[in-house]
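Values quoted throughout were computed directly from the atomic coordinates according to the rules given, and no laboratory measurement underlies them. Note that this is a predicted model, so its numbers are computed, not measured. Cβ atoms are built from the backbone, for glycine too; each structure is taken alone.
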Structure P
């Protein structure tokens with residue numbers, strides 16, 4: 001737990017003066033989620049991590065920091081080979097399978113406005129997909145997301161580095177498997193963290209009042225607090241890209 005370790009600061013690496021390690025209040029180096037050694041990172045990235053950890057509530061698990069999750073994984077992975085499965089995963093994307101309820105569908109549509117703007121006339125909404133596999137979709141004659149959309153996102157993600165690919169996987173595990181397009185827009189810096197949070201509430205139908213665009217106090221707090229974590233993660237991706 002964080003309370004046993006923080007607050008965190010950085011210490012210049014013994015290997016490179018422009019790199020730093022994150023240390024706890026006792027001066028011990030940060031450990032990964034698997035209790036391995038946390039390697040040195042460029043100083044700006046190490047400082048971002050320390051700041052993000054220190055912003056967590058006193059009893060929070062370190063893994064509540066998305067920056068920690070990202071960097072910890074790449075400390076443990078010697079030769080990471082993360083992959084995207086855009087063509088398959090898009091088939092369950094809620095952005096193309098809006099609710100049968102017209103009022104809910106209208107607000108879902110509003111929540112994915114940046115995506116609709118990007119795709120223009122290529123955007124579609126299809127019937128619900130409750131299948132468990134692509135093969136089952138074929139057997140049940142479920143409509144597939146059109147190739148024009150798939151190809152747009154294949155091109156969109158062609159130059160993603162390993163950090164970005166892992167981030168897509170991380171966010172899909174958090175938001176679920178029906179938010180891929182909005183996640184990809186977020187990773188590519190096309191939408192804000194708040195945009196992603198709000199669309200996730202509508203597309204997953206987890207919003208308290210799905211027929212109203214207004215958010216409860218608890219929802220507003222969740223959107224605000226998690227957006228801060230997402231913003232830190234996106235800043236880490238930006239800094240890491242400059243290291244490629």
Structure Q
């Protein structure tokens with residue numbers, strides 16, 4: 001059984017960076033910083049998912065193309081975030097995110113092994129924790145439907161990531177629980193989307209696609225211990241993500 005090799009150490013590291021700047025908490029951050037943080041949150045999950053699909057020899061061409069895009073986009077967004085944050089706490093978090101990105105670049109140049117796979121999970125979780133730390137400055141505002149569909153897209157990638165990581169041998173109970181939690185949260189948010197009064201034809205079509213795909217997809221994600229249908233999971237996740245992307249664009253207008 002493979003585990004997250006250094007997650008505890010990484011968590012302590014980022015906690016020290018965050019807590020070490022006591023008294024410097026900002027009440028809010030710029031809209032640009034929040035946009036970049038949300039993008040990093042999503043990409044952190046997609047990157048790990050694509051990495052493990054490649055190493056498992058499944059949907060390799062598609063996953064390689066997506067992984068290359070993930071790395072480029074993450075690099076760009078972290079650098080934009082660096083110039084968007086102004087308080088020392090967030091600046092220290094971004095410094096740790098830059099460190100994590102450098103480590104990910106180095107790992108990508110090496111052959112897959114158990115340690116590197118564990119580090120991919122570690123560093124992408126660090127990027128997630130950092131992005132969420134910055135996003136929490138905005139937590140006092142009422143959640144919008146845009147927030148809802150963006151969170152659904154994140155949860156979809158997260159469930160898929162843990163599914164393929166389990167197949168690759170990372171079978172910790174915490175990974176299984178994280179996948180199940182992502183599924184439960186997604187289903188809760190899906191009910192909100194289904195009850196929303198959409199009038200745009202494209203948005204209505206996207207919601208219908210989500211409603212159609214979800215029951216089967218849910219059973220695939222929850223079948224993580226068997227991990228027998230990785231291709232179906234990859235493709236169903238892709239189709240549902242496209243539907244969510246359409247809703248994201250709709251709510252951004």
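Taking relative contact order in percent (Cα under 8 Å, 6 or more apart) from the coordinates of each of P, Q, which one would give 19? Attributed to the structure labelled P.
Computing FRET efficiency 1/(1 + (r/R0)^6) of positions 90 and 146 (r between Cβ atoms, R0 = 25 Å, to 0.05) across structures P, Q gives 1.00 for structure P. When volume of the Cα convex hull per residue in Å³ is calculated for each of P, Q, the greatest value falls to P. Given a value of -27000 for helix-only ellipticity at 222 nm (-39500 (n - 2.57) for each DSSP H run of 4 or more, over all residues; to 500), point me to the structure among P, Q it was derived from. Corresponding structure: Q.
Matching task: 5.2 is the computed value of distance in nm of label points 7 Å out along Cα→Cβ at positions 58 and 122. Pick the structure from P, Q. It must be structure P, since only it matches. When P(r) over Cα pairs in 10 Å bins from 0, in percent, for residues 66-161 alone is computed for each of P, Q, the one that comes out at 13, 35, 31, 18, 3 is P.
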